[in-house]
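A short reminder: the numbers here are calculations on the coordinates, not readings from a lab. Bear in mind the structure is a predicted one, so any value in this text is a computation, not a measurement. Cβ atoms are built from the backbone, for glycine too; each structure is taken alone.
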Structure P
Amino acid sequence: MISYALVAAVLYLGWRGRVEQYLTAESGLGYALGIVGGSLMLLLLLYPLRKRVRFMRWLGATKHWFRLHMILGVVGPVLILFHANFELGSLNSNVALISMLLVAGSGLVGRYFYSRIHYGLYGRKMSLVELRQITVATDHRLGAVLSFVPDVQRRLHALETAVLTPPATVLHSIVRILFMGLRTRWAHFASRGRIRRALRKEARRAGWSRAERKQHVLDAIDYLDVYLETVRTVSSFGFYERLFALWHVLHLPLFIILVFTGVVHVLAVHMY
C-alpha cells in the first residue's frame with residue numbers, strides 16, 4: 001500500500017505540473033525518460049524468458065524475476081507518462097500510450113488473480129489438495145472444542161461440505177464467492193460466543209485456572225479463524241485459477257501489440 005501511495009503521489013505531481021511544460025518528449029530529460037521507460041518495458045520480457053528458456057534457469061529463483069517484473073511494470077509506465085507530459089500527441093504515440101496503459105492495467109489485474117492462488121505475492125502456487133488438507137487439519141484441532149458445541153460443529157461441517165462441492169457453472173462460482181465472505185463471517189460471529197460459553201463450562205468442570213481457560217479460548221478462536229479463512233480460500237480457488245489462465249491468454253497479445261506500437265512510434269519519431 002505504501003508503494004501504491006508513493007506511485008499515486010508521483011503521478012499526481014506529474015499531472016499537476018503538466019501545464020508548466022517542464023518536460024518535452026522531443027529533447028532533454030523528457031526524451032531520456034522515454035528511452036529509459038521504453039527500455040524497461042522491453043525488459044519485462046526477461047520474466048517469461050526466465051520461465052521458459054532452459055539456459056536461463058540458473059539465473060536465480062523465478063520469484064525474484066517476478067518481483068523485478070512487477071517493479072518494471074510500474075516504473076516503466078510512470079516514466080513514459082512523464083515522457084509524454086501526461087498529454088496526447090501524434091496518432092502513433094497515442095496508440096503506443098494506450099497500449100502501454102492497457103498492459104499496465106492488465107498487469108495489476110493479473111497481480112490480483114496471482115495473489116489469490118499463490119502463497120503470498122511472490123510465493124509458490126497453491127493446490128486445492130493442500131488447501132483441503134489445511135482445512136481438515138484445522139478441523140481436527142477444533143474437534144475437541146466443537147464436541148462441546150455440536151450445533152456449531154454441524155454448522156461448520158455443512159459450510160465445509162458446501163465449499164468442497166465443485167460448482168456446476170461459472171455463475172455458481174461467482175455467487176458462491178459473493179456470499180461466502182458473508183457466510184463465513186456470520187459463522188465466525190455466531191461461533192465465538194458459543195465456543196467461549198462451552199469452554200467456560202468445561203473449565204469449571206475440569207478445574208482449569210483462569211489463565212488456562214483464557215489460553216484455551218485464544219487457541220480455539222485462532223483455529224476457528226484459520227479454518228474459516230481456508231474455507232474462503234477454497235471456495236474461490238478454482239474460480240480465480242480459471243480467471244488467471246484466461247488472463248494469460250489476453251495479457252500476452254496485449255504486450256505484443258505494445259512492443260509493435262512502441263517500435264513504430266520510435267521509428268516514426270526518428271525518421272520523420
Structure Q
Amino acid sequence: MASAKRKPRLAVWKFASCDGCQLTLLDCEDALVAVADAVEIAYFREATQSEVSGYYDLSLVDGSITTARDAERILDVRKRSRTLATIGACATAGGIQALRNFANVREYAAVVYARPDYIRTLATSTAIAHHVRVDYELRGCPIDKRQLLEVISAFLAGRRPVTPPHSVCIECKRKGNVCVMVAHGTPCLGPVTHTGCYALCPSYDRGCYGCYGPKETPNTPSLSRWFARLGVDNRNLQRVYRTFNANADEFREESERHGA
C-alpha cells in the first residue's frame with residue numbers, strides 16, 4: 001500500500017505586533033477546520049505549544065523587526081520556508097511602532113519605562129521585506145480573514161493569490177456610500193488606501209484611516225492638496241499619514257513632505 005501523501009507544513013511566526021492578525025486566522029471559524037485538514041500546522045504559538053522542527057512549506061509572518069535578535073531570527077525563518085508571506089501592517093510596513101523611525105527611540109524609552117537601561121531595541125521598526133525576500137504581502141490592521149483564506153487556498157492550489165488592488169473608494173461606490181469628503185468635508189484616506197475593510201469607516205460617515213496601507217500608484221500629493229482645501233494644516237497632514245502604515249514608502253514620503 002502506498003504511503004499517504006504528506007500534508008504541506010504551515011508555520012505562523014510572531015515578531016513585534018499586537019497578535020491581531022494571528023487572531024484573524026483563529027477567527028476563520030468553520031473555514032479554519034478546512035485549513036487545518038488541508039495542512040499540517042507545524043508551528044503556531046498563538047494556538048498550540050507543539051512544534052514540528054525542520055522546514056516549512058508556507059510561513060505566515062506577523063509583526064515587524066524591532067530588535068537585533070529578531071533581525072537574526074527572520075533570516076532563519078526565511079531559510080526554513082519554501083514560501084513566505086507577510087501578514088498585516090506590522091509585517092508589511094513596520095506597523096504603528098514604526099513611529100519610532102521619525103523620533104529618538106531612547107527618548108521614547110525614557111518616557112515609557114522606569115528602567116530604560118534594560119531595554120534592548122533597534123532605533124527603527126521595519127517591514128520583514130527590508131530583511132529577507134518575501135513571496136507575498138497581505139496588508140491590513142488587522143488583515144481581512146477572507147483575503148487570508150485566499151492566500152492559503154492559492155498556495156494549496158499552486159497559484160498566485162487574487163486580492164483586490166483597488167482603493168477603498170471603489171468599495172464605497174459599490175455600497176452606495178455618499179462620499180464623506182465631498183459631502184461633509186471630512187478628510188479621508190480612501191482614495192489612496194488599499195481596500196480590505198470593505199469601507200468600514202466611511203460606511204459610518206467617518207474618514208478612512210489608511211489601515212490597509214497605500215494602494216498601487218497612489219496620488220498622495222493630490223489628496224494632500226484636497227486636505228489643505230479642507231483646512232488641514234501641515235502638522236496634521238503629516239499626522240494623517242503616520243498611523244498604522246507610517247513607514248510604507250508612499251505614506252512616509254508624503255508625511256515627510258509636510259514636515260517642519
Structure R
Amino acid sequence: MPRKSKPKVAVWKFASCDGCQLSLLDCEDELLAVADAVDIAYFPEASRAVSKGPYDVSLVEGSIITQHDAERIHRVRRMSKFLITIGACATAGGIQALRNFKDVKTMIPQVYATPAYIETLSKSTAIADHVFVDFELRGCPINKAQLVEVLSAYLNGRKPNTPKYSVCFECKRRGTPCVMVAHGTLCMGPVTQAGCGALCPAYLRGCYGCFGPVETPNTRALSEQWKALGATPLDIMRSFRTFNAFADAFRRESEIHEG
C-alpha cells in the first residue's frame with residue numbers, strides 16, 4: 001500500500017521583523033513533532049531547501065507595503081489550500097501601519113538620502129485586505145503554543161482552539177491585581193484579545209495591545225476610564241496606536257482623540 005504523503009507547509013515573509021517566524025523556530029520540541037507530521041516545503045528563515053507548490057498550508061508573516069507585495073500575495077493564495085496569517089503585521093498592518101495616518105510621501109525624504117529609489121504604497125495593509133484568509137493568528141509576536149495548536153487543528157481536521165476573551169481573564173487566572181485599579185496605570189487589557197498570559201500586567205505594566213482587539217471591544221468606555229485616571233487625548237491616541245494601530249476598533253478610537 002503506497003504511503004500517504006505528508007501535508008506540505010510553506011512559510012512566507014512580507015513586511016515584518018521576522019519575529020513570528022522565529023516563534024515557530026522557538027517551538028523546539030514541539031517543532032520536531034510538527035516537522036514529523038508535515039513536510040516543511042518552503043521556509044527560507046530555516047532552510048534553503050525548496051519544494052514546489054501547491055502547498056496544503058501557508059503561514060504568512062508581514063504586511064503589504066509595495067505593489068510587488070500586493071501581486072505576490074495573490075500568487076501565494078493561488079498555490080495555498082489553507083492560508084494562515086501570523087502576527088500583527090499580517091493581521092492588522094503592524095507597527096508600520098502608523099504611516100497610514102499621515103502622507104507617506106512627506107516622510108520618505110526625511111528618511112532616505114535618495115527618495116527616488118523608494119517605491120512604496122501609501123498604506124501598510126493586512127493580508128486579508130488583499131486575499132481570502134482562512135485563519136488569523138494574532139500577536140506581536142505570536143504565541144508559539146497557539147501556532148502549534150492551529151497546525152495541530154489542521155492536521156486533525158478540527159477548529160483551532162484559541163482564546164477570544166480579553167487579557168483581563170488571564171490576569172484573573174494568574175491572580176494578578178488589576179494595574180488600573182491598584183496603581184492607576186493605563187492598560188489595554190480590557191479591549192485586547194488574550195494570548196500572552198497577561199505578561200505585562202504581571203510586571204506591573206499596562207497591556208500594550210499586542211494581540212489586537214477582542215471581538216466586541218468597548219474602547220469608548222476604556223478611554224473614559226483613562227480620562228478619569230488623568231490621561232490626556234494624546235495619551236489615549238498613542239496607547240491605541242502601537243502594534244495593532246490599524247485594526248478597525250483601535251484605529252477608530254485613536255482618531256477620536258487625534259488633534
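Some values worked out for this structure:
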{"quantity": "Answer label among P, Q, R for the case where distance in nm of label points 7 Å out along Cα→Cβ at positions 23 and 175, calculated from the coordinates, equals 2.1", "calculated": "Q"}
{"quantity": "Identity of the structure behind 0.65 (criterion: FRET efficiency 1/(1 + (r/R0)^6) of positions 103 and 215 (r between Cβ atoms, R0 = 30 Å, to 0.05), calculated), options P, Q, R", "calculated": "Q"}
